[in-house]
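In C-alpha cells below, several structures.
Here, each number is a calculation from the coordinates, and none is a lab measurement. Since this is a predicted model, take the numbers as computed values, not measurements.
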Structure 1
Amino acid sequence: MRIILIFLFSILFVSGQIAADSALTLSQLWDIPLDQVEYKIARSYQKGTIKVEEVYYQSRSFKGKPVRIFGYFCYPAKAKGKLPTILISHGGGGLAELGNTINWAKYGYAVLSIDLPGHGEKRARSRSTGPDMDVSVLLRTKPDPTYNYLIHSVAAVRNGITFLTQRDMVDTDRIGMVGLSWGGVNAILTNGQDKRLKTAVNVFGAGYIPEGCTWQERFNIMSADELGAWNQYIDPKNFLKTQ
C-alpha cells in the first residue's frame with residue numbers, strides 16, 4: 001500500500017473547465033521506459049562511515065538532445081543486506097546537497113539526492129542537463145506540453161527510481177521519496193503514477209496551482225488554450241486520486 005505524507009498541503013478545490021479534447025493523453029505525455037537506465041559512477045569515495053558515489057544517469061531527452069541527471073548516492077559502507085531507500089527532490093533554485101544526503105544515510109538508508117534537470121535561476125552549479133528550472137519553463141505549455149519543465153523533472157525522478165532498482169543494496173520494496181516545494185510537486189506527480197514508490201513525503205507541494213499561488217499573475221494572463229493545457233495535462237490535481 002502506497003502512502004503519501006503531506007505537510008502544509010493546501011489545495012483549493014475549485015471547479016474549472018478542462019481544455020479542449022486532444023489526441024495526447026496523460027499516460028502518453030508522462031510515460032517513459034522504466035525497465036533499465038544507463039548510468040555512470042563518476043567518483044566513488046568514503047566520508048566517515050558512509051560510501052559516496054557521484055553518479056550520472058540518462059533521462060528523458062529534450063529538444064532531441066540527450067539529458068543526463070547528476071546525483072549523490074550514499075549508503076552505509078558496512079551495511080549488510082538490502083537497505084530502505086530515499087530519493088530526495090529539491091525545490092526551486094536548489095541542488096543536490098552532499099551533507100544532507102550523508103546525514104540521511106547515517107540513519108541506515110541508501111539515499112539518492114539529485115540535481116533536477118538543467119540550470120536556471122540560482123542553479124548555475126547544477127550538474128544536470130536538460131531544460132532550465134525557471135518559472136517560465138515550469139509553467140510552459142507551448143508549443144505543446146512536452147516542453148513543460150515538470151514533465152522532465154518527474155522523468156528525472158522516475159529514472160532515478162529505475163537507477164535505484166538496479167543497485168544491489170537497494171530494497172526495491174522499500175523505496176520512498178522526499179520532495180520540497182517544487183520537489184513536493186514532483187513527489188505528488190511521481191507518487192500518483194509510479195507504483196515502485198512506496199512512500200512519498202511532500203513538503204509544501206500542491207495541486208490546483210492556478211487557483212492560488214505565487215505566480216498567480218502569470219496564470220491570469222495565459223490564453224484559454226494555455227491554461228486549459230496546464231489543467232488537463234500538467235497540474236498535480238490530475239494524480240491526487242492515485243496517490
Structure 2
Amino acid sequence: MRLASTYRGQGKLESAEQLGLEVLTTCQASLGTNHPVTLTCLENLASTYQNQGRLSDAGDFRKRGLEISKIVHGETHVETLMLMSNLSATIRYQGRLEEAKDLGGKALRRMREAGLDHHMGVPMARLAVTYHMLQLGPEAEALATRALRLMEEIYGEGDLYTIYAMVNLSIICQSQNKLEAAKDLAETVYARRERIFGKDHPVTAAALENLRQISYAGGSEGISRRLIRGLTG
C-alpha cells in the first residue's frame with residue numbers, strides 16, 4: 001500500500017493504479033471485503049482515480065468504502081465521517097455542488113455531535129471550497145477561517161494541510177475583493193513554504209506566483225481554477 005501511495009505522490013498514476021488493484025485483490029481474498037485494511041486499499045485506489053481525473057470511478061470506490069466503514073466502524077466513527085467528507089469532495093469535482101454541500105455538511109454535523117471537533121479542520125476546509133464554488137462567499141470565508149484556526153491549533157502552523165487551508169482562504173478573500181487580507185495570507189504562505197522547503201522548491205515558487213497574481217490582478221476572474229487540491233483526498 002505504501003508503494004502505491006508513493007507512486008501516486010510521484011505522479012506515476014498508472015503504476016499506482018496497477019499496484020493498488022493488485023493489493024486490493026489480495027486484501028479482499030485474504031482478509032475479506034469488510035476489513036479495515038481492505039477499506040484503506042479502496043480509499044487509496046479512489047484517490048488514484050481522482051488524481052487521474054476518473055471521477056466516476058473515484059466516486060464509486062468512495063461510496064463502497066463509506067458503506068464498508070459503516071459496517072466495520074459504525075456510522076459515527078471518525079473514519080466513517082472522514083470518508084464521507086472525502087466522497088463529498090469527489091462529488092464536488094463532478095460538478096454536483098449542492099449534493100457535495102449537503103454531504104459535507106452532514107459529515108461536519110455528525111463530527112460535532114460525536115465530539116470529534118479535533119478532526120473537523122480538513123472537512124471544514126473542503127466544505128468552504130464547496131461554498132465558494134456555489135458563490136456563497138461570506139459563508140465560505142467564515143468556514144475557511146474557522147478551519148484554518150483549528151488546523152493551526154491541531155496540526156501546527158507549518159503543517160502542509162494548514163498551509164493548504166491558508167491558500168484557499170486567501171483565494172476566497174480575493175474573490176470577495178478583500179485584497180489586503182488575501183495578500184497578507186499569501187505572504188504568510190510564501191514565508192512558511194520558503195522556510196520549510198527552501199526558496200527554489202516548486203511549491204514555494206507557486207506561492208510566490210499566487211502572491212503576484214493577488215498583488216497585480218485582483219478580482220475574482222479565474223479564481224476557482226486556482227483553488228488547490230491539497231485538501232481533496
Structure 3
Amino acid sequence: MQIYVRPAPFQVLSFDLDDTLYDNRPAIAIAERELLQHVHQQHPQTVSWQRQDWRAQKLKVLQRNPKLAHDPSAARLEVLTQGFKHLGLGNKAFSAAKDAFDCFYFHRSNFTVETSVLTLLAELGQRYRLIGVTNGNVEAERIGLTPALELVLRAGNGLRMKPYADMFVEASQHLQINLNQVMHIGDSLGSDVAGARLAGCQATWLSPGYGRDQPEADWMANNKHPMLPQVSIQHITELRHFLSC
C-alpha cells in the first residue's frame with residue numbers, strides 16, 4: 001500500500017467491477033467465443049465474418065453514432081444488427097441480433113465472484129456503504145454482488161462512461177451525500193482514478209488489476225500521471241489494512 005495524498009474522511013466505498021473485484025478476461029473470452037459460434041451456427045451466411053470483421057463493423061457504428069461508445073449493450077446490439085443487414089439478413093437482422101446478444105450476455109455474466117472477495121465486501125459493509133460503478137455491462141446479481149452492494153451503476157441509458165462524472169454524480173444524488181465522501185476503488189488510472197478525482201471523489205488505485213501481474217503500461221513507462229490517487233494497493237484484500245488505519 002502506498003499513500004500519495006492523505007485521504008479525507010469518507011462514508012462510501014465505490015467499486016469498479018471488471019478487473020477490480022474479479023478477473024474479467026476469462027468471461028469475456030468465453031462470451032466472445034460463444035457469440036461467434038452462435039452466429040455461425042444460426043446464420044451460415046455469416047461464416048465469412050470473423051472477429052476482425054465484427055471489430056471493423058463496430059468502428060463504423062461508433063463513427064456514425066459516437067454516443068454508443070458510452071453504452072456497451074446498445075453498441076453491441078447495433079453492431080450485430082448492422083452486420084446482419086450487411087450479410088443479407090434483411091428484416092430478420094434485428095431479431096437475429098437480439099438472439100445473438102442474449103447469447104453473449106448470458107455467458108458474459110456466467111461466473112461468480114470469488115468467496116474471498118465477497119467475504120471482504122461483507123466485512124467492509126459493516127463500516128461503510130458500498131456501491132458499484134462500472135463502465136461494463138455485467139449483471140451484478142448473477143455474479144453474486146447484489147447482497148453486498150447497495151447500488152450498482154452501469155454506463156448507458158444516458159450515463160456516460162468514466163472518466164466522465166455522470167455515474168459518480170448519480171450515485172451521490174441517490175445516496176444523498178457529497179462527492180468527497182466517496183472513495184472509489186478501481187484498476188484503471190484513466191477511467192477510475194481520473195474519473196473519481198475529476199468528479200470530486202477520492203480514489204484508491206488497484207495496481208495491478210485483479211488477476212494481473214503488471215501495473216498499467218503508461219504508469220510503468222512514465223512513472224507519473226496527471227491524476228494521482230489518494231492510495232494505491234496491489235491486491236483488493238489490502239483494503240482491510242488501509243481501512244483499519
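Quick check on the output: -25000 is helix-only ellipticity at 222 nm (-39500 (n - 2.57) for each DSSP H run of 4 or more, over all residues; to 500), derived from one of 1, 2, 3. Which one produced it?
It must be structure 2, since only it matches.
If relative contact order in percent (Cα under 8 Å, 6 or more apart) comes out at 24 when worked out from the coordinates, which of 1, 2, 3 was used?
Working: 1: 24; 2: 12; 3: 27.
Matching structure: 1.
One of 1, 2, 3 was used to compute Cα Rg over 2.2 N^0.38 Å, for residues 33-152 alone, and the answer was 1.14. Which one was it? Don't skip to the end; give the middle numbers.
Working: 1: 1.14; 2: 1.03; 3: 1.31.
The value was obtained from structure 1.
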